[in-house]
Structure formats: structure tokens, C-alpha cells
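In the part that follows, the structures are each spelled out as C-alpha cells.
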Structure I
Amino acid sequence: MKKTNSAPHAHDPMTYLRLLAVMLLTTLQIGAAQFENFDDGNDNGWTRFAPLAPIGVAATFSFPDDGLGGKAYRIQSAAPPISNLGPARAGSRVIQSYTDFTVAVDLIDWDNSLDQSIGFLFRTETLGIGTTTGYSMNYNAQQISGGPGQIQFNKVTGEVPSGAIRYAELNLEPGRGYRFCMTARGTTLIGQVYDLANLTSPIVTFSKEDPVYSQGEAGLFNFYAGEATLDPVAGRTDATFDNYTLTTEPSLVPEPGASRGIPGWPQPIELIPLDRTTFVSPASAIQFIATTLSEEKILPGNVTLLLNGQNMSSQITFEETDAGLKARLGNLRANTVYDGVIQLANAAGVRSSTEWTFDTFSDEFLESADVKVIEAEDFNFRSGQYIDDPAPSGRLIDATDVNATNGYLDRIGEPGIDYFDRSEEEGSGETPEFRFANYVGTQAGSSEIGALDRYGGLDAPINDFVRRKYASLNLPEYQVRGTEGGEWLNYTRDFSDGPYNVYLRVAARVTQQIFLDEVTSDPSRPDQNTSRLGIFNVPNLGIKTNYRFVPLTDETGNRAVLNLSGKKTLRLTLGGEPGLRTRGTMALNYFVFVPAESEIQPTRNFLVESAAQVDGPFAIESSATISDDTITIPISAISGASRFFRLTSRDSPAITIRAVAVSGQNFVIRLAL
């Protein structure tokens with residue numbers, strides 16, 4: 001069961017984005033009961049479940065390459081020629097009964113066009129046609145045929161799921177890999193799904209208390225979940241798994257920043273800040289422990305940190321700890337959106353990559369005169385009417401209106417002029433919670449997790465972060481929901497002179513483009529003309545409660561810079577074709593226009609960069625602190641025999657360096673400004 005190290009496949013989109021690359025051990029520790037990576041090309045010790053074999057429809061169990069030097073486990077079942085024995089289905093398990101345990105597996109490939117359930121069977125007994133009892137944790141790629149998916153807990157009676165007892169709206173992105181984790185402790189069931197590009201922060205966690213089944217076997221399965229069909233193309237199942245682990249370790253779920261990786265893999269743990277954290281203090285630091293969760297150590301030279309595409313590895317400070325190699329990078333830039341990548345390698349050259357995003361915005365910055373924030377729900381009303389700097393408005397639990405006269409609460413927009421929505425029902429068919437008389441859906445927060453046995457509804461909407469201006473009024477942050485491809489919203493505002501970078505705060509469970517245009521004709525009349533300003537390339541974040549800032553880019557993917565001044569009417573247009581794929585799969589929070597220079601170095605009018613060679617490459621010297629006329633750099637942050645520094649002015653013809661000196665443990669550059 002030992003994976004061999006091999007060069008990554010150049011065509012594999014998951015290269016360096018998955019931690020399932022190479023195994024360095026044959027058995028798990030930490031109380032593991034089962035581990036299988038299928039690299040030996042067989043499933044010896046497993047018992048296959050192929051209930052349609054008696055009618056000549058045998059399931060297929062194969063061991064394709066996982067694309068990274070090992071093997072995986074592919075389970076397929078064809079559609080039956082008759083319907084009285086149920087739909088296509090197959091599974092495999094190790095025959096052993098468990099009460100309390102944690103099980104995990106990687107889903108590395110599946111046919112996304114099939115209406116199938118994929119995942120675990122657990123606490124199962126009397127496995128057979130029409131007799132199986134227990135639970136499943138499964139992903140339904142098409143919970144609604146052709147549309148959005150769900151991750152579910154199901155109770156199984158007589159081999160038939162009796163209805164989801166807990167679920168989360170979830171769309172997995174074809175071409176990426178995911179880890180499913182499930183814990184059963186007494187009556188408590190906890191499910192988690194991770195993107196293999198980040199095993200420190202789950203995409204979703206959901207749980208359920210259910211006392212019906214207390215013990216049984218566990219294994220893998222897929223099950224055709226659609227309407228009864230004998231169609232040999234549509235009625236089949238197909239999913240590929242890897243790295244199956246079952247452990248009796250007592251912990252329920254890992255602490256924030258812990259890893260769901262397997263011992264032997266190079267991986268970060270205790271990552272700070274976590275993925276999708278907003279309003280991080282720039283005085284804090286990026287920290288993580290590089291470890292293999294085993295005795296093997298990771299060396300500093302095998303740690304790479306990329307921030308917004310720049311290699312910051314030379315500025316990391318390291319400390320050996322019992323848990324592993326602790327890495328730290330301090331002095332973050334204020335008011336910056338960071339996209340980071342941690343690349344780790346062990347002595348054998350096995351590599352992993354962890355991706356995450358966070359920002360260092362603050363309430364003070366977003367409320368400053370240099371920044372324009374537009375709430376997604378504050379679109380125009382009464383044929384082009386607008387409020388330039390609206391007060392936060394909304395409705396309290398006791399039905400009291402807040403700032404109704406100077407905010408956008410229940411302002412009525414004109415369809416085809418102020419907005420276009422494909423629905424002709426108020427709130428896009430759901431109860432609107434902010435703009436009550438508009439077809440556009442508005443909601444206080446977002447929600448994706450629910451239980452069908454609890455009135456069939458979803459949990460109360462939540463916000464990942466409530467800004468000060470709303471929290472001080474006991475208001476939630478309202479959002480636009482129920483979106484669909486082709487819909488649009490107009491926003492008129494008065495802008496101070498640019499240039500601006502633009503970010504959209506959004507949660508989405510499909511990849512989708514959103515276009516920002518300027519309305520170049522009269523915004524009070526229909527059939528308006530527009531001019532393209534840029535594109536927000538919104539990634540699939542799994543569920544609509546995972547938010548991030550998405551930058552506005554041009555058509556080549558470069559960061560867009562907008563020179564706006566005075567009164568402008570801007571339009572957000574949702575890309576993609578109308579239909580189930582784009583319908584209701586996003587929550588739009590707000591978009592923010594920040595001075596373009598603040599993305600570089602918001603605290604001063606110049607940029608400090610450094611390099612090991614005189615001709616570069618130069619990278620931002622994030623360890624530098626800047627006062628009115630002094631740059632101070634800790635000597636400990638300067639690696640190598642020599643270091644070269646470059647100061648770049650943004651708005652001055654020249655910078656005069658008055659003196660350069662070593663003062664204590666610092667390298668100091670004094671300026672004449």
C-alpha cells in the first residue's frame with residue numbers, strides 16, 4: 001500500500017493542489033482501524049456489494065491511475081434492464097462492526113452528469129437487496145435534475161433512503177478533488193467536506209442527532225438517485241475514490257486550522273488566518289506549522305509561501321516545535337486582499353500545496369472618504385433614483401424600521417430600468433426581507449444548511465462577518481439572493497476622482513462571471529447602452545455561506561483600474577445562461593471601490609522591495625515598517641550574504657535617502673521627504 005514518488009503529470013489540473021499525492025507509510029497511527037489507498041491495484045480484504053449481479057448486471061470495480069503515481073478505486077454500476085430490483089447501485093466495505101468512529105475518503109473523480117448519490121454507508125447491517133439498514137453520508141450531484149447538488153445524511157431502511165435527515169446545499173467542481181469526513185459518536189453524526197487544495201478549512205460542516213442505528217459496518221457506495229429509468233446512459237453510477245481511512249480516534253472534529261491530512265504527507269496545520277477570514281489585523285502575522293504528522297521533519301528550504309503571486313519565502317522566520325516547523329511572516333499590508341499558496345516538500349521530494357484567501361480591510365478604511373462601498377441590495381429605484389451615501393437600513397425583529405427615510409429599505413425599483421430579474425414574483429419567489437416590492441430576492445444573510453424533517457426549511461440565515469455600521473444598529477447584512485444568469489442591477493453613485501480597484505464580496509457554489517459595466521445612456525429610461533469595465537471571475541466556494549472578495553479584472557485577467565469621477569451609473573450583470581446551474585447559486589453582499597494605490601502600499605507614497613541579487617527579482621519587503629521619514633527592517637528578516645533594496649515612488653519624482661545605518665538589530669533607511 002505504499003505510493004511511489006513520481007513526477008506530476010503536466011496535464012493534471014490538480015497537480016500540487018492535492019495532498020493525496022504520495023504515501024510514505026503502510027499503516028496509519030493515531031488509533032486507525034483501516035487504511036487503504038488502493039495502490040496495490042486490488043481491493044483485497046474488501047467485500048463488494050453488487051445487488052444487480054443476479055440479473056446479469058455486474059458492478060465494475062477497477063483501479064485507475066490517480067494521476068500522481070498511485071492507484072484509485074473506481075466503482076461503477078450499469079442501469080438494470082428491469083425495474084423490480086431497484087436502480088443502479090454498488091458498494092464495497094470491510095466487514096467489521098463499529099459503534100463510534102471517524103471515516104474519511106477522497107472523491108477524486110465522478111460523472112457530474114449523472115443523478116447519483118456518492119459517499120459512505122455506515123452503521124449498516126443486513127446488507128442486501130431490500131434489507132440494508134443504517135445511514136449514509138452522500139453527495140447528490142443533481143439533487144434537482146440538471147441543477148444544484150446536496151451533501152446529506154440519510155437514514156436507510158430496507159435498502160431505501162427514507163429521506164434526508166440533514167443536508168447542506170453544495171456544488172462540487174468537476175476536475176477538483178474533495179475529502180469527505182464523517183464522525184459518529186453515540187447519537188451525534190457530524191459531516192464535513194474539504195477541498196483537497198485546503199485541508200485546514202472545511203467547505204461545510206453539518207451535524208445531526210439521531211438515535212436509531214448505533215453500530216454496524218462502514219464502506220463506500222454509489223446509488224442512482226433519479227426517477228426510475230432503465231436508460232443505459234443516464235441510469236448508471238460512476239465514482240472514483242482514494243485514501244480511505246477509518247479510525248476510532250475519539251475527537252469529533254479537528255480544531256480550526258488543524259489538518260485532515262494523513263500522517264506522512266507534508267501539510268500545514270494551525271494555519272492563521274484561516275481561509276476566507278475577513279478584516280484581519282495587519283499587525284498580525286501569517287503562521288502555520290509545516291509537518292508530516294510523523295517523525296519526519298520538514299526543512300525550512302522546503303517551505304514556499306506565495307502571496308498574490310510573489311514569493312515571500314525568504315522573509316519567513318522559522319522555529320522548531322514539538323509539532324513541527326513553525327513558520328511566521330509578519331507585517332501584513334493594510335487594506336489588502338491576499339491570495340496565498342503554501343507549498344511544502346519532504347526529504348523524498350513529495351510535494352503538497354494549500355491555497356487560501358483572506359483580507360486586511362477594516363471598518364475604518366471602508367467607511368473612509370476615499371472608499372466607495374455599494375451594498376448589492378441598494379440598487380436604483382423609481383427609474384434611476386439613488387441615494388449616494390445611504391444610511392444602513394433594515395427591519396428589526398420587532399418589525400421596527402431602521403433608517404427607512406435615508407436608506408434603501410423597501411425602495412421600489414422599475415423592472416427593465418433599475419434592474420432585470422427573470423422572476424415575475426416578489427423576492428424571486430421567496431419572501432423578500434429588504435426590498436419587499438421588487439422581483440429581486442433580498443435576504444438577511446445566507447443559508448445553505450437545513451433538515452427536511454424539521455419543517456422542510458433551511459437554518460436561519462447567517463453572515464460570516466457583520467460590519468460595524470450594521471452591528472451598531474442590531475441589523476444583519478442584507479444580500480441579493482435568487483440570482484440567475486443574465487439578470488442585472490443598476491447602481492448610481494457620486495465618485496471622487498479615481499483610480500480605483502474594485503472587489504466584490506460574494507458567496508457562490510458555481511463558477512460564474514459577473515460583469516461590471518457603465519451605463520452610458522439615460523439610466524431613467526429602458527433599453528440602456530452600456531460599456532464594459534471589467535469582470536469578476538467568481539470561483540465555486542462550495543456553498544453560499546463561504547464568502548470572499550473577488551477582484552475586478554480586465555479580459556486578459558489583469559487587475560482592472562477604473563478612473564471614475566462624478567456621477568456614474570454602474571451595472572452588475574450575472575453571466576451564464578439562465579437555468580438551474582445559475583439559478584439561486586450566489587449571494588451578493590457588497591462591492592467596494594478602493595484607491596488603486598492602497599493595493600500596493602496604503603500607508604505611504606512609495607513601495608519598499610528587496611532582492612538577493614542586484615538585478616532582482618524584487619519582491620515587496622513585508623517586514624519593513626515605515627514612519628514619517630524612516631524605514632526600519634529587522635536584520636533577522638534579511639537572509640543571505642547580501643540584500644538589495646529598491647524604493648519606488650508612486651506620486652513623487654524622486655526619493656532622497658538621507659542615511660543608511662545598522663541600529664541594534666535593525667537595518668534603518670532614513671529619508672528626506
Structure II
Amino acid sequence: MLFLILILLPLLGGAAAGLLGRKNGSLGRRVTVLILGGELALSLVLLSRQGAELALGGLCGIGLTFSATGLQVLLSILASVLWLVSGVVSYETMAEDAHVARYELFLLLTLGAIEGVFLSGDLYTTLVFFEIMSFTSLFWVFHSGSDKAKRAAGSYLAYAVIGGLVSLMGLFLLSTMLGTLRFDQLPDAVAAYEGSKAALYAAGGLALATFAAKVCMWPVHTWLPGSYTEAPAPATALLSGIVTKAGIFGVMGITAKIFLADAQWGKVLLVFAAATMLWGGFMALCQTNLKTVLAYSSMSQIGFILTGVAMQALLGDEGGMAAWGSVLHLTNHAMIKLVLFLAAGLLFSSVGSLELDDLRGFGRKKPVLLVIFLLPALGVMGIPLFSGYISKTLIHESIVAYSSSLASAGQSASFFHVIEWLFLIAGGMTVAYMTKLLVCLFVEENADAAVQRKLEETPVKASPLVLGLLTVCAAVIPIFGMTPHLTMEGIAGFAEDFLRSEGVEETIRYFSLSNLKGAAISIAIGALLYLGFVRTVVRRKENGSVTYRNPWPTTLSLEDGLYRSLLLVWLPFAGAVIARFAASLFEWLTLLINKVLFFRFDPIVRPKEDEKFANYDPKPQGRRGNTGTLAFGLTLFGIGYMAVMIYLLLRQFVF
């Protein structure tokens with residue numbers, strides 16, 4: 001029953017808050033925060049219900065199942081915490097927004113959907129709630145209603161629809177091959193499977209599609225910059241902090257339950273993880289908008305998490321460090337990006353822009369803002385004594401451990417040595433782009449002294465409650481980083497059951513010289529990238545003034561240069577050619593019949609040709625529109641066919 005309450009409370013409460021918000025905005029916001037507090041309290045109750053299950057039959061003949069393993073309870077609580085913090089901040093920052101009632105409606109609807117994802121007991125239930133979550137969160141991207149928002153929402157929707165359909169196909173194949181989609185039954189079903197491994201890889205790859213898109217895995221990441229930039233800051237904090245983790249949950253479920261200890265799956269996933277890390281990091285280096293930098297940073301950090309998932313697939317039963325690292329980096333990234341994106345919202349409210357040229361020097365003489373921004377920045381950089389260092393160290397050590405095991409077995413480990421260096425370089429990119437933001441906000445001064453004085457005199461537009469809440473959330477990052485054995489290892493151990501991990505037996509010396517060496521290499525690479533790329537290529541001096549410019553050509557955009565052209569030009573063109581050819585077959589058949597039936601007759605009777613078939617004119621031509629066309633006849637046939645099928649079903653099950 002608790003599962004249903006956790007899912008239905010925000011779904012039903014969202015409708016109530018939306019209706020109340022239309023009449024009384026303040027009342028609607030208070031109801032929203034109250035529901036979010038209740039959701040957090042209920043999710044904490046799950047701690048005492050670990051191992052509980054619930055099955056609901058009847059949906060599409062498959063039914064829905066729910067379960068509460070350690071990882072699922074952790075994600076449910078994490079989602080509730082992030083939603084409550086974001087809701088409290090949005091209560092203040094979006095008070096004057098004209099569409100705040102609509103925002104609160106879809107804020108709560110998305111929470112209910114994501115709780116359904118995290119508490120799902122099988123892949124089918126995961127996909128059902130995942131698609132609901134994708135459609136409800138779409139309205140965050142569309143929120144402002146601007147042309148850019150509409151374009152970003154279109155990309156977001158396209159990935160949701162196409163990815164969902166591809167994943168559904170994969171799940172049908174997996175269900176046919178393995179006989180089940182339940183997480184607790186999949187490992188035994190895979191062990192007993194005697195079919196083609198290639199077919200299983202294909203089905204698993206298809207099932208992975210929508211989850212890969214949601215986590216911004218390269219190359220299905222192009223929805224990310226527009227969506228993160230256009231959504232309100234509290235919504236972007238959730239998109240980055242926790243909505244992407246729904247995709248990670250799907251990737252973890254498929255990998256841990258079906259492909260654990262599968263070297264081929266692990267290597268392929270590792271390649272995509274490395275590409276995601278590097279591409280996200282490089283694009284973050286190039287960007288000149290604060291939210292866009294953080295958006296690509298999220299993509300890069302997701303690559304780190306996927307690296308941990310891939311290494312667990314490779315290490316199998318010995319993948320305890322990789323499992324711990326992926327779970328902890330997932331948790332760290334959620335809290336870090338929550339604070340950073342909410343801080344970005346405060347900057348926008350105070351300055352009215354998120355362009356680095358406009359923000360330069362705003363943070364000088366603002367110690368509270370410095371704390372709120374600096375602590376999560378150091379965490380995501382992987383600086384020792386901060387939580388991000390712990391999770392990155394675990395993932396890095398899993399790569400080193402696998403390389404050593406290959407070398408001990410007399411096998412080549414060169415591929416994994418390359419992966420290790422790419423991991424360290426991606427860490428260096430993180431150091432470089434976060435240093436860019438910190439220096440721009442808190443060190444540099446505006447070229448115009450009068451503008452700089454105005455920026456320094458402009459206060460952060462936030463109440464003491466919001467600033468205090470963000471400071472507390474930021475302080476968690478160094479506290480966890482300085483007490484990993486006491487705090488972080490407990491969180492990681494709690495989530496081992498879902499990942500089929502046996503944990504780490506030996507005590508990990510996080511601050512040993514060998515582990516600190518990896519962090520030092522990334523910091524050194526970051527310093528070189530900042531000095532050699534950011535300060536010379538991105539931050540340029542022109543006409544006596546310093547400006548930030550994106551060196552990456554817009555013509556090389558994957559979305560504009562490939563995906564939109566493919567979906568909006570080439571596929572419609574190919575479809576039109578095929579449709580015209582198919583339509584012509586009927587004309588050719590008519591001519592052939594004329595020749596055969598009316599051979600040597602004069603005049604030859606020619607049946608009227610269908611001139612409007614496949615002609616989709618928005619304004620129907622003629623008094624009856626297209627009622628005389630073959631397309632209309634086929635439509636009537638389809639309606640009649642449906643009526644017959646419905647009659648047969650009713651006769652079988654009712655009569």
C-alpha cells in the first residue's frame with residue numbers, strides 16, 4: 001500500500017495544487033510544499049520496509065510490480081529530498097511567474113512518476129513510469145513558451161517518443177527470450193538462457209535506448225543543452241540532479257540483472273561512457289552561459305557513473321568498488337547539481353542574465369554565495385576531502401584493479417590503460433571548466449569600473465531561508481568527503497543488493513599516496529587546460545576588453561547537422577518516394593486491367609485515377625474533401641475491421 005501512496009500522493013496532489021494555484025497562487029505553493037514534505041516522510045518509512053513487494057495485474061496482460069531494495073529506497077529518498085529543496089526555493093523564486101500553477105502541477109506529477117520508476121519491480125513497470133515522467137517533465141522545458149523553449153521541448157519530446165518505442169521493442173524481445181522482466185527473476189532466467197547471445201545483446205541494446213537518451217549518453221545527448229538552459233532553474237536542478245538518475249536506474253537494472261560479468265557488454269558500455277565523459281567535459285569548457293556549462297558538466301559526470309556501471313559488468317562478483325563508486329557518484333552528483341543549478345537561479349534573479357560576460361565579478365564581496373558555489377564546485381572537481389573525490393577514486397581504482405587482473409592473467413590491458421587516462425583527462429576537464437566559473441564569478445572584475453561597483457552593490461536576490469538551506473546542502477559535500485568510512489560507505493553498502501554486489505572486503509585507504517596521485521594528475525591536467533585553452537581560446541581579449549566566446553562552430557552541431565535533417569528532411573523524402581511508388585502501383589494495375597479486359601476495343605474505358613492519394617493538404621479540396629480517394633476507402637476498411645474485431649472479442653469474453 002505504501003508504494004501506491006508514494007506514487008499517487010503527488011499525482012493527485014499535483015491536480016489539487018494546480019487548481020488551487022489558479023485561484024490563489026500563494027495557497028497553491030503552500031500546498032505543494034506540504035505535499036513534498038509528506039512525500040519525504042513517507043519515503044523515509046521505506047527504510048523499515050526494505051524487501052517489500054507489490055504486484056498489480058491486468059495492464060496489457062503483463063501487470064505492474066513494485067519492490068523496495070536498498071538502491072530503490074535510496075533513490076526514492078533522494079528524489080524526495082531534492083524535490084523538497086527545489087520546491088522550497090521555487091516557492092520564493094517563482095512567486096511572480098505567470099505560469100507558476102502549471103509548474104507546480106507538473107512538478108508533482110513528475111515526482112509521482114519518478115517514484116514509480118525507482119520503486120518498479122520489473123523493466124516493464126520501469127518503462128511505463130519512465131515515459132510518464134518524460135511527458136510530464138516536458139512542460140518544464142516548455143515553461144517559458146519562447147521559441148527556444150518550444151524548439152528544446154520538441155527535441156526532448158522526440159527523444160522520449162522514439163526512445164520509448166525502441167525500448168518497448170527491446171523489452172518485448174527480452175520477455176520472449178527470458179520469459180520474465182522481473183528484476184528478481186532475470187539473473188536466473190539469463191543463467192538458464194540457451195539462445196543466441198547476439199540476439200540477447202540486440203534486445204538489451206534496444207531496451208537501453210530510452211534510458212541512454214535520458215542520461216545524455218553520447219551521441220543521444222543533443223536535447224540536453226537547450227532543455228537545461230530553457231527550463232526554470234528549480235526544474236533544471238531536478239532534471240540534472242535526479243531525473244537523469246531514472247535513466248541511470250534503467251541502465252543499472254539491465255546491466256546488473258542481465259549482463260553482469262559480461263565482458264562484451266561491459267566494453268561497449270565503457271566506450272560510450274568514455275565518449276560521454278570527454279564530450280561533455282570538452283563542450284563545458286567551450287560554453288559561455290552558466291547553465292549551459294553546468295548542463296554539459298552533468299553529461300560528463302553521467303559518463304563517470306556509466307564508467308562505474310561498465311566496470312562492474314566487467315569485474316562481475318569482484319566489482320564491489322565499481323558498484324560503490326557508481327552509486328556514490330550518482331548520490332554526489334545529485335546533491336552537487338541541485339545546489340549549483342539553484343545557485344544559478346539566484347544569479348539570474350539578481351543579474352537578469354547567465355552569460356559569463358554579464359556575471360563577471362558579481363560574486364566578489366559575497367561570502368555566502370562563495371560558500372554555496374565553491375563547496376559543490378570542489379566536490380564535482382574531485383578535490384580531496386570532498387565527496388566527489390571519494391566516488392571518483394572508487395571508480396578509478398576499479399579500472400586499475402581490472403587492468404592488474406588482466407596483466408596477472410597474461411592478457412593485454414592496454415585498452416584499459418587508455419580508459420584510465422581518459423578518465424583522468426575528463427577529471428582534468430572538470431577542474432578546468434569549474435575553475436572558469438569560479439574565477440569569472442569571484443575573482444575577475446568587470447572591465448567597466450562603474451558596472452563592477454553596481455554588481456558588487458547588487459545583493460543576491462534570496463531570503464535568508466533559501467540561502468541557509470543551500471548552505472546546509474553545500475556543507476554536506478565536505479562532511480561526506482571527510483568521513484567516507486562513516487557516511488559514504490554506509491550509503492554504498494545499503495544499495496548493494498539491487499546491483500548484485502558483494503561489496504568491498506578490504507578497508508579502502510582513500511587518502512593514501514596512490515589514490516591521491518590520481519586526483520593530483522587530474523588537477524594538473526585541469527590547470528594546463530585552464531591556462532592553455534580557457535584563458536587563451538575561450539577567454540579572449542578584443543579591442544582592449546576581455547570577453548568569453550564559444551570556439552566550437554555551431555555548424556558542427558549533431559542535432560542541427562544530422563538528427564533534424566534526418567528526421568525532418570531525408571526520412572520524409574524517402575517516405576514520400578515510397579508512398580508515391582506504392583500509390584502508383586494501383587494506377588499501373590488499373591492500366592494493366594484496361595489493356596487485358598478491353599483488348600482491341602475502341603474506345604478503351606479508363607477508370608478514374610486517384611489524384612489525391614497521399615496528398616495531405618491542410619485544406620480539403622472539393623465539397624466532400626477527400627471522400628472519393630482510395631485513402632478514404634482504406635480508412636473505412638480499417639474502421640470496419642476494428643468493429644469486427646471488437647465484436648469478436650466481446651462475443652468471446654462477454655457472451
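I, II: which one has mean count of other Cβ atoms within 10 Å over residues 193-200, as calculated, at 23.9? This value belongs to structure I. When distance in nm of label points 7 Å out along Cα→Cβ at positions 153 and 337 is calculated for each of structures I, II, structure I gives the greatest result.
I, II: which one has helix-only ellipticity at 222 nm (-39500 (n - 2.57) for each DSSP H run of 4 or more, over all residues; to 500), as calculated, at 0? Could you put the intermediate results ahead of the total?
Numbers: I: 0; II: -23000.
Of the options listed, only I reproduces it.
Laboratory data are not the source of any read-out in this text; all were calculated from the coordinates shown. Treat the numbers as computed from the prediction; the structure is a model and nothing was measured. Cβ atoms are built from the backbone, for glycine too; each structure is taken alone.
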